[in-house]
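Please find the structures below.
We did not get these values from a lab; they are worked out from the coordinates using the rules stated. Quantities reported herein were computed from a predicted structural model and do not represent experimental measurements. Cβ atoms are built from the backbone, for glycine too; each structure is taken alone.
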Structure I
Amino acid sequence: MSAGLLAAVLAVGGCAARDAEDRAPGPAAAGVPLGDTSLAPSVRGLRLLVVGDSWARNLGVGAADADRDRRNVVVNAGEPGCGLMQPARIRRQGRMIAAPAQCNRWPERWRDLVTRYRPTAALLEVGYWDGQDSQQLPGHDGVRSITDPVFRRRFDAQVDRAVGVLSAGGAKVYLPTVIDNTDASRANSDAMNAAVRAAVQRNPRAGLLDLHGQLCTARKVCPGETAGIQVYDDTGHPSRAAHDRLGTWILNSIQADLSRPRR
């Protein structure tokens, strides 16, 4: 696709919306960037594949909204309630149920999407779903989380596998950090951010998007409102105004990184 070609914005159907996947945002405070207000003129000709959980889908909608002139292609394949772990069971509304089959088939689905759309970049966002205490791993009893060494080893292997699948056609894969959880669950978000940063360090075809830095302060306060904008909707995901600004920031950041001279 040439840079001047009018690009379509595509959405790939996902499973029905499920429970909000993140913890409640912190108290109102000022001082977070909350994305960008305008798309840089140089952002054109990108083919961005968005995969992961409901935060991925939310951010994919924001990226599509930000590209008002359709200079790029955004393929939004985020699946609410789906992560990387391919668990045996998940906790849903306090009950343990079988893991949705479509979630566990991500390697095949994403391979097909890469073949079909030939993305130049991919956004892999699973930190909110896989950061919860909600999954029973195959061959293990009980629910484990990212703070558990067994879960962390499997998560690391699954991230590496996902980066391999998504970058097979030459795309660079961008992994966002997550906002801070509150109270006792803060350890989960800290552990997830450490895992995301480590994955980027060990995968040459991966890049970091510090979404935490767009939504939270250095003191780990993640405001519910900033500059007169309500940051989260009633499901705990970024509001429309917020995800549009975050989508603009995502596209600007990816274009700037891909355009940077390589040594």
Structure II
Amino acid sequence: MRDLREATGAEVRRAARSSELTGPTPGLARGYVQANLVVVPRDIAFDFLLFCQRNPKPCPLLDVTEPGSPEPSSVAHSADLRTDLPRYCVYRHGELVDEPTDILSLWRDDLVGFLLGCSFTFEQSLIEAGVPVRHLEMCRNVPMYRTNIACRPAGVFRGPMVVSMRPMTPEQAATATRVCARFPQAHGVPVHVGDPAILDIHDLDKPDFGDPVEVRPGETPVFWACGVTPQAVALAARLPLLITHKPGHMFVTDLSAADR
């Protein structure tokens, strides 16, 4: 596959649409905003909108489509949420039933797409500030964990926050906090630095989503709220149908990360 690190958002979307790209997107389309996807039926879309408003750290809202429309016109003109992600997750009654490369056969006139900010957006800025991004160094997906932090419920949506983790020294963590304060629509500053047991995470080598990464001597785990949270909520709410991105396989927008 061609190198998509310096590609535009549109080029990454085209690679996903053609199935040239089926893997995770961290490090791709540097400088462009990446987004989490959540698709729900119209009859519970207001509940999810309210859930996002009540939980802006894990669910920073970037765009919402019209019912039945797969085009997120505010963030990526002419894009198609049914085809333009590398891989999706399909949940029925809280169970993961499929991980397709498109959702054309599942699309309905009553479905509403939500795009939520993603921490991959700020990773290039971390690197430029001298802060390591270990999963990129190891060519892996970011590790993600369920926590004991309860989200504020809204309608049928309730459940735990999911966090992503990047190991770094305390000094690097302070720099990362300053850098990420500029990206409130990409989860912003960390929600926790240090002992993972406080979040009810007991084995960093066994993430709930993504891949484990090395934590080196002198480093501490740094945790950000994560847009995979709706998937944990889906398991708790046992919704009849919910479609999301596969963790780490994001929608890449036309938005500039420098403007977030």
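I have 16.6 for mean count of other Cβ atoms within 10 Å over residues 143-150, calculated from one of the structures I, II. Which structure is it? Show your work: numbers first, answer last.
On the way: I: 16.6; II: 20.9.
Derived from I, not from the others.
By the measure mean count of other Cβ atoms within 10 Å over residues 159-166, tell me the structure among I, II with the highest figure. Walk me through the numbers on the way to the answer.
Details: I: 19.5; II: 25.1.
Top value of mean count of other Cβ atoms within 10 Å over residues 159-166 goes to structure II.
Quick check on the output: -5000 is helix-only ellipticity at 222 nm (-39500 (n - 2.57) for each DSSP H run of 4 or more, over all residues; to 500), derived from one of I, II. Which one produced it? Let's see the in-between values first.
On the way: I: -10500; II: -5000.
The read-out was computed on structure II.
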